[in-house]
Structure 1
Amino acid sequence: MIAALALLVGLAQSEPELPKRAPIAHLAGFESVSSVRFASEPERVHRLVATHVFPARVRWLMTLPNEATKARTIFYRAGDLWFAHDDGATSSRELAEAEREQLDHFFSLRQALVLWPHGANWQGSGDERRAPVGESAALHAKLGAGALPTSIRWLDAAGKELEALQEIVWRVDGNRSLPASFALARTGEITWRETVESVEFEVAYLDDYFTPLDRRSRDVASERGIVCERVEVPTRYVRSLELDLATADWRELCRRALAARDAFAKHPATLGLKLADGVELELDPDGKPIAAFARLADDQTGPSSEWRRRPGASALSLRFAADRTSTASALATLLERVPAGARAGTAYVRLGGGSTGAGTQLVLPLLPPR
């Protein structure tokens, strides 16, 4: 069902060129995390991570986190090009016009909903609003309590409803109203019901995040047996561990960090949560560990302010054995390879399981220029 929108066409030959970024209401974009139940199989809970950066940059990741298959499908919009990477496929595909148009409706409706009333050029009075889309289509909103929409519909040139968000329920988050739940309908028939778990407006993604991995210019380098590569880091939630970092011995540091994580896993604060394996060690610019964090599994959302959100990002990464290469020289290797049009974020080491942190991974997030 994840790939129900898929239509097979040929592959694009190069990375797309994207329009200049343009904030809406001073926001660069947003990322929402939701639970989705399709009308055809309501017993299965899908997870949707929808990332929008304005304009014309969209990435939707649909997964089945509670099932053994961990099936995933990703839809992309990168300027005028649209792609999908279907579960199990070895490469992505460019979308045909029919699927592209339908996704455009879905993406536009979500943007109008999350940014209400700034996501479209709304006009009208009373309990109805209308906003033009392109040369002939329009969005139509029906307002309820608090002048918030109870439905937003996509209408074609003849006024026929193609897609719609119905039964919209809102919640208050500080001084902002955000959608809590709604139903997505296609030509009047409900396709899925969605519960919005979180909406974040702190987004810092490079443009290549909105292009499938197999369509990006390869950025892999090897030096002295160390392989540096571009990776994607998902949005994650971390919590600080109480840990004495004052040791020059890497194996001892790994032992302390992993022991602290295991002790925290038994703390009441983790009740009902699923922790990821290992530990993250945050580094200063010289490669020195300055903080340690436990991390929630990727399909978990931070339950309270004590869990800090780390936005997803493109990143440079390498794996190294601590007895062969120091973190300082490994970080220097990555810093030398920060590509043009990006800046380095805060680096961290991800320790695997075991007493020695075997499979150590150094990650340097890449951020857009300021």
Structure 2
Amino acid sequence: MIVRIFSLLLASSLALAKPDPLTLQIAGNTMRLQGDYAGAEVIYQRLIEEYAGDSTGYVFNLNSLLTKLTWNPRNTQYDQQIRSDADAALAICERAIASNAQDHGAYYHCGQTHLIMSYLSAMRGEYYQSGRHGNLAIKQLEKTLALDPTLIEAKMHLGVAYYYADNLPPFLKILSWFLWIIPRGNADKSFLYLEQVVVDEGAFSDVAKYIYADLLAGYGTLQKKRATDLLLELCKDYPGNKRFQLRYISLLLEQQLHQQTISAGKKFLHHSDDDASKDLVHLWITRAHLALGQHDQASSSFQEINTGRSKELPPWGLHWLLLTQGQLADLNDNQPAAINAYQQIIELSKIDYVSSVVIKDAERGLQASISK
């Protein structure tokens, strides 16, 4: 109900001849939460056209593109736009800081921009640039809050920056003691800040809720349960956002809640018309059936997946698809097909990140298949 009322208020605000940048940004943020990226693109265009000298539009679009990039980091189609928007945003906010060193909004926009560029640089193997951007992101977001402690949404971005700085790859962790460009994180503050934004129930609370849930999901039983509850809230408030639903279903499977995975998956399939998303859900339903020992149902569900479009899946989706393909081939005594699937996973792990769980299962499956 609160979400509906908020949406109505935003709609009436947008009817104004020229809403201020923050009103447009909040409206676009709500559209993103609803899964309406076409609407968010319209907001972006309005911001950069109507407020050419304001960095809000560029930073807004950077966050939209980051949402897409984090779903499939190997997708490079957004790279050029991210770099272009980042250059535009930094040119504006750095000029504002040079003019007024107390401009918290300028530090806020610069900090967000450096955070997004840090992520993109890391994904492209540009570790020096990633560290430099990450270090600047933390410094500028900390400066934002020092100048305006009431800007609660800045804690969301700073929380994310702290988290990723605290979870650097081991070789970068070592370098962090010698190079100033490698940022140092603070995991305790990371979760505290994100939770504060969630509890605040402001305009950016639900964005923080998804980020918080996604990070919590990587931890223990209690944290996964909390993450599941948060995701369920988001699914109810934004039924049109398939990403919330997909993450919720995947987390049910991670917790070995197999019947709930199947039930939630079938509900999603009944309403979804997105082929790639449906393939992922069929995959999770397949794995739930496998875990329950329901091999016929698992095979039936897997046959619903169009493996010919597997390249449309995010890398982790492809890895689980290949593992499941191998395991089903094993169950059907098709050793050549099983060996082929397992070997593909092992080869991919040499050039890309593959979950240790997937690699271990593939190695075990390969050894078992070869010995038959």
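All of the numbers you see were taken from the coordinates with simple rules; none came from a lab. All figures in this text were calculated on a predicted structure; none of them were measured in a lab. Cβ atoms are built from the backbone, for glycine too; each structure is taken alone.
General observations
- Entry that produces 9 once relative contact order in percent (Cα under 8 Å, 6 or more apart) is calculated, selected from 1, 2: 2
- Identity of the structure behind -3500 (criterion: helix-only ellipticity at 222 nm (-39500 (n - 2.57) for each DSSP H run of 4 or more, over all residues; to 500), calculated), options 1, 2: 1
- Once distance in nm of label points 7 Å out along Cα→Cβ at positions 93 and 125 is computed for every structure in 1, 2, the highest value turns out to be that of 1.
- Distance in nm of label points 7 Å out along Cα→Cβ at positions 21 and 253 - highest-scoring structure of 1, 2: 2
- Largest in distance in nm of label points 7 Å out along Cα→Cβ at positions 277 and 301 among the labelled structures 1, 2 is structure 1.
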